[in-house]
Structures are given as C-alpha cells and as structure tokens.
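The structures come next, written out as structure tokens.
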Structure 1
C-alpha cells in the first residue's frame, strides 16, 4: 500500500514507511556529477536545484558540508537493493557531509511540503543500511528530527553510529516515542565527522510506527 507524504508524494509502495524515496529508486535519469552546492535538491548535477524535485533529498542550507570539502549524490554502481543508493563523500580531512529529506534548515509554512507527518506520543522505528569506506569513528548514521506545529525543533535522535571500512551493508536502527507536541519530522543522513577522506552509502531507509511494521508487496 502506498503512503502519501505532506506534498502528496508517494512515500512507499511496499512498506508502511513514511520516508519518501528511502530506497533511492526515484533518481535522475542522467547523473553528471555529485551535488556540491548547499541549499539545493540533489539532481545529478554539481549545482543541484533550487526547485522542488521528485527525488526528495537535498544538501540542506546549513551543515551540509558540501563545496570543496564534500559532495553527495545518487550512486547507481553501489546499492543494497534496487538500482541506487545515496553516497556522501568527504573529499578531504575537513569534510563533514549531511544530506536531508528537507532543503530549508529552518522549515516554515511555505516549506512544510519538505517534511513528513508524525503522530505525537507514538513509537516509531527508524532503520537503514550503511556501507562505509574509511569513515572516522562514529561518523556514519541517520538522525530523526521532530518539529512542532509551529516548526520549532523539539528533538533530534540518532541511530547507532558506524565507522571504518566495510563493504557489507550494516543495519542502523532507532526506536523512540515522539514528543507530545510532535507534528512534523525529517531525516538527516550523516557522514559528518571530519578527519578522513571517506565515503558512506545509504540505502533501504524506512521509518514506520513501531506497532505497524511492514506490509507485503
């Protein structure tokens, strides 16, 4: 059963995940470069796009770490399943890269479409799979951020954190109960510990109410 995100985009056709394009299967038809420009949707070019796109992931306007130090993009050569993953690369020892499901670091009424809906006082489970190459200690993980109805940040929670080099796909997970005022949420994919030239790939990212779980295709 498909799930619909805030902007009426289909979040998942196979699971109860509320994360749009968490398998990174909706991807640019042509990929010429990894995006290295902050405050842009990832679109298969270095400059990215300021316009809303179908791909659903961005270099957010703060803390993305792109530019000379980092880049991010859909990788069609490395993936856990399907056709692509999201690759975050630190290009030097100063790199610390973050991709996000929202583009505006401080969301508001005009950018609510970038967020997904959360239920207050509800248990959710976040899962994802990460592959690493030379990642510093505790460098690769996923964050879930909660917002109130007025878009105030309520909490940011992290999965377990990975490091080193591992060509297998390691699972990260987080189970939490949302804040009593939670209405919206977003995700951050992190390869954001500086120190190494390194890469982290993300795939099969899902967020589901804990008592709901998966449904069959």
Structure 2
C-alpha cells in the first residue's frame, strides 16, 4: 500500500477532477449497489472513497448509513466541504484499510473503486480480505472495481495489479459467491480510456 504521505500529496497538489480515476457520477457503482437490493437503511462503506462523488449520489438517493474510508484526510475533507451540511449525515474514517480494525459483522455493502489494484504486496491483499471477512455481514455484498487486464500497469506513479473476474474472485476465496462482473471504459480527465473490472460478490 502506498504511504499516507503519497496520497496526501496527490490530493494537496491536484484538483479532484484532475486525478485519473475521477467520475462526475459513479454510475456502475450505483447500479451494482441497487442490484444488491439492500434497503436505504443498509450500512454501506465506500473504501478509498475520500474524494469520490459516490457519497453525494448515495445521500441524494436517500441512503442513510454511509461510511467513507480513506487513507487521506485531505481527500475526506474535500468531500466534506463539497457536501456542506450534508456531511454530517456520513461517517468519515481516516484509515489505511490494510491496517484498519473495523466493526465486526457490521456492513451490508462494501464498495471499493480503485483501491484494491494498488495492493501489489500479497500481505496487504490478505489484510484487506481479512477486513472484508471481519466487517461484512454474512449474506452481505462486496463490490470491488480494479483495473482489468487491458488497463494501465501504473497509476498515480505506482505499480498496480490488473485482474480478470477469475483472478479477482480467487483473491477473496470460496466464502464469496461471484454474482456479477462487468467492465467499464473509464474516460480519464486527460484523455486515454482505462479499463476497469467490477466484481460483485456475496459473502456466504
């Protein structure tokens, strides 16, 4: 996992709309969260969602138990500023997900777009999966989006791991049932498209 210093520098020196993973609206993520069928009172955590607009759309649609976790306090503060008074409706966690001790059997939906592919170290990936196992309820939903096999080999100056549906599912293991996969051609703010792979699993 890249250091906290790295991500603080990224968010202090770039506008949110300038980072390659920026989306005005996280349409695929919203669609998959809706596909889970959870209620508006479901507990949803967006891992690495510091400056993402996903939280705005979830609040707008009436979801009431949202947590946003990010290693960068600067990224979290940008979202809080953007949301204004609505930021009080959200729980904000400034944590490294590979070191976090989250509440046990707590979340109904775990969402991550563009964190997991930065975990190039096997130990970090194991710690991430451990956090999922601990904090997602049995029967809960896990939505992870990472670079696909045709995606870039680096992002934000860092190496990444690229996945297909099979290799992504293998990282989580047989306790997670693969429900849906899809790819997305993400249009970056500076031009080239990036291939993202979305995997939606249920914790059995």
Structure 3
C-alpha cells in the first residue's frame, strides 16, 4: 500500500493518505491500455458519414438510350455508379461504431493508468478542490504544481469548478464517474481530491 502526502493549494503537506496497491500499484500493461483507448475512441465516433446510392441521387429516371442497336452496354439510369455524377457503390453508410468491452478490462485499464501516473510522480492528492468560478484564479493555483497538463478529479462534479476549468484547454475536470483512461494518458497527470479516492477504488471493483 502506497502512502502519499495530501497537500493544499499552496503545496504544503496537510496529511497523508494510503492508496490501495490493488489500484495504484499495478504492473504496466501497454496491451490493456491500447484495448481500452481503442474502445473509448470507437464509442466516441458519430458514425454519421453517408454517400448517396444511385437510388438517392436526384434525377436519372429516364433511360439514357435505347436497350438495343447502339453497340453500347445497356444502361437503365444515368445515375449509375459507372457514370460521372452517379451514385456511389458500397460507400459508407450511417453506423454505430461502439462495442462492448468487459467490465474487468475497463477496470484494469483504469488501475494501470493510475499506477503509471503514480510511479512517474504525476499523481497529486489535494485536500479539496474548490473554486469561486474564476478561470484566472484556478489557473494560478494549478501553476504552483508544475503540471502543464492534468486531469482534475473530485468526489462529485462541482458547478463552479467546472465553469472555472472549462476555459483551460490543457486541463479536464470530472467527478469520479467521468475519470477515464484516454484522458489520463493524454493529459499525462492527475490531481485527485482526498475524498475522491474511496469512490475511485470502488469504481475499480474493490470495496473501500
């Protein structure tokens, strides 16, 4: 079990907290992280791409030329995929790219990502995460931690913190329910509140 310092926004230690090794001390598994990230990105795809088939292209109701006697291959529509301006054969159609991933794989990915950040010294635990809703104030507080990019995680989402963090392009703010592998790896740093740890442990399949 790893023991880390709990700090305030002045980077002064105000206590310590134990992080369960079952969640925060897992061996690095690139294959599992890759699997989880691919699943996340697939679920985010809109899948609204579409091309028109010959039946959807406007016009083409008249037969281009008579069936026989021209020496050309028979044609029933000028909107055939064989003709310029015609429809597309076997083009992309709207579809759902999402698929199911076993819960244990998703939990394993979250554990590995958190363990990686802790081992790299990129996981910070703060006593609370409060804001007056001002972006400038939150930005100045975050600079003290020397983390140019990070995911901010609280026990539950706070509207004022969300408003303050919304304009910070290099930071993401979530309640524990929004914590995900893709953002942890993309922003390469995480700031957790002490109260969020128990919920994270529960979400990873362990009883606190």
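Look at distance in nm of label points 7 Å out along Cα→Cβ at positions 51 and 75 for each of 1, 2, 3: the largest one is in 1.
Starting from the value 36, 32, 19: which structure in 1, 2, 3 was Cα extents along the principal axes in Å, for residues 43-114 alone calculated from? Value 36, 32, 19 for Cα extents along the principal axes in Å, for residues 43-114 alone corresponds to 1 out of 1, 2, 3.
We did not get these values from a lab; they are worked out from the coordinates using the rules stated. Just so you know, these numbers come straight off a predicted model, no measurement behind them. Cβ atoms are built from the backbone, for glycine too; each structure is taken alone.
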